[in-house]
Structure P
Amino acid sequence: MADDALTADAAYRLACEGTGLLWQGDFHNARQLLQALARRVDRKPTKKNKVPALDISPAQAFHLHRQAQGQRARTLAMVLVPMNGDYTIPLRRAPDLREACTEAWGPAQDKACMVSLRELLGLVGAHEWHKKGVEIPALGEAPNNRIHPHYGVFSPVRGEYVDLVASTPIRDKNLAFDIGVGTGVLSAVLAKRGVRRIVATDQDPRAIACARDNLQRLQRLDKVDLVQTDLFPPGQAPLVVCNPPWVPARPSSPIEHAVYDEGSRMLRGFLSGLREHLSPQGEGWLILSDLAEHLDLRSRDELLAWIAAAGLQVLGRHDIRPRHSKASDARDALHAARAAEVTSLWRLGSAA
């Protein structure tokens, strides 16, 4: 049990030892405690106890970074708050978070529980993103150009891959497959560009619901058939688009499945099945960052070998540099790789 009398230093020691702190005090003080713990986790070493820099590979730097992020998440998750069966929080000055909880977890089950405060605040942040939406210039003028991500569905905050799909010439606009629809942003862009019919797939029911909601709001749902399946729908199309997770590593949470693709499962599955689902003279668009190459997690030769082994050839490639803040943040642990990153749209066709 923990309350307002607990100091941040004492809480930090307990959390680092793996002791959960069930909060009984003021809700806003719990938020302040969590912020204080985050400052201690992120505190840079002083000159006195600074660890000498190690000569390590980019891949080792990546794995150490993920290990540190995982430890940070575990430590901050030790602050817990009680929750009633109707999603109300029995603490002083606790806000009403029932709408956000219902949106993420479904209807309340009338069972009291306790929940990580960090997870709860992340859920509230996702709820605000859902309400506000993300502006996508490729979809037209504001305010009718917003995508509203649902909880657990990756937000299209990195717009460069959307710009690639919005600008690459389309030879046949009769039909397109959108593999891994997510929020529905690429299906919406293809529909805006005049593709007459789109079949969009995803294995996550949350993504299907999110895409349906966004496409309906954008008045594009009449052009899109949503199918819950892994990778390809039945049949062939003259255009097949896929934006798989870019980094071949194991996800540590559901939302990370949009970023990490262990063993390049989705990437390799898309490449190996693409030829079978392409119409004659059709094109497959693979949208992929080369960040994994700069981290020594996958080589360009490997990617080209997988393309060739799938009976495919490269028809062309369109590149774009990232615009997100970490690309220019020298303090970021993976700055060298992020600064060199390029996102590409690979135009693939059946090999002769």
Structure Q
Amino acid sequence: MKIIVTGGAGFIGSNLILYLYEHYPEVEILNIDKLTYASDLTFLKPVKDSKRYHFKRMDIVDRRAVQDIIQNFKPDGVIHLAAESHVDNSIKGPEPFIHSNVVGTFNLLDECRLLWQDDKFLGEAERFLHISTDEVYGTLGDTGYFSEETSYAPNSPYSASKAASDFLVRSYHHTYGMNTVITNCSNNYGPHQHGEKLIPTVIRKALAGEPIPVYGKGENVRDWLFVEDHCRALATVFYEGSSGEQYNIGGDNEWKNIELVNLICEILNEEKGEGPDGDYKNLISFVTDRPGHDFRYAVDASKIKNELNWEPTKNFEKKLKETVLWFVEKFESN
């Protein structure tokens, strides 16, 4: 089976390629990635010389490049992760998010339709899996969960661009009969995450003895999902999910931002010796809140659990510690 993974040099994409390569030996993988600031091919060294793995540097906004790669590789499936994904960056400059996340998704969808429409089994054979975010649903109060039936209410340019791409994917299933599936995940963590995200930022700032920035009072709540659990879920949905369906993927693991930051500081105190003034927590600095900062995300993942028998592992503290130590080694070796 030939699969294209878009954004395969990014955090989730690179972890997914390694997972697919290990667990699905019949798969041939083509990784297409623009290689932006958030990309890193070094994580894929274990597979780079394999005949089952290929890499092509390209921008999915370039329709001709997308056409060439789809027509030449002729994939049996596409797993679409390529996206601009940092909310703060979307607030500072939203245009790249519209190009990559909306136009890029359209280009992939339409070229796959043109390739696959000659197959009399269109809608049953080749599959397009689109990876999205729980941020498309907007924000929650102290209680409740996002389900697959929750109305979309995106509050940032990033989440609005992802919502638009979700609707495009949905439309190609209902209009053309394409075999599409959409997943919406909660916050990922784990090895190889880009340094701009919350967990690596806390570790990097702490090790440097610099202020650890926390938005507002740190009361915002996120559900944290280990990246390997997410990869396992994506593979499950790709192979077993129902055409035209949408699946929420969450970690059942809610933490206030300030609680998570404190926990990371405690791990660093234990592993690296006490930080400045006896505790890394003394570096925590509350900063002006992000514009339109959603208060709480939490997903109801019962659909994927009940229908596809997937669920996250239940060892957050252990996985977080492993993640912290991975970043400590990374930052100290640079």
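Please treat every number below as a calculation from the coordinates, not as lab data. Owing to the predicted nature of the structure, the values given are computational and were not obtained by experimental measurement. Cβ atoms are built from the backbone, for glycine too; each structure is taken alone.
Comparing relative contact order in percent (Cα under 8 Å, 6 or more apart) across P, Q, which structure shows the greatest value?
Details: P: 12; Q: 18.
Top value of relative contact order in percent (Cα under 8 Å, 6 or more apart), among P, Q, belongs to structure Q.
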Taking 149 as the value of volume of the Cα convex hull per residue in Å³ derived from one of the structures shown (P, Q), identify that structure. P
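Can you tell which of P, Q yields 1.9 when distance in nm of label points 7 Å out along Cα→Cβ at positions 7 and 303 is derived from it? Don't jump to the answer; show the numbers that get you there.
Details: P: 5.2; Q: 1.9.
Source structure: Q.
Of the structures P, Q, report the one carrying the highest value of mean count of other Cβ atoms within 10 Å over residues 199-206.
Details: P: 18.6; Q: 21.9.
Sorting by mean count of other Cβ atoms within 10 Å over residues 199-206 in descending order puts Q first.
Assign the value 3.8, calculated as distance in nm of label points 7 Å out along Cα→Cβ at positions 135 and 271, to the correct structure from P, Q. The partial results should precede the final answer.
On the way: P: 3.8; Q: 2.6.
Derived from P, not from the others.
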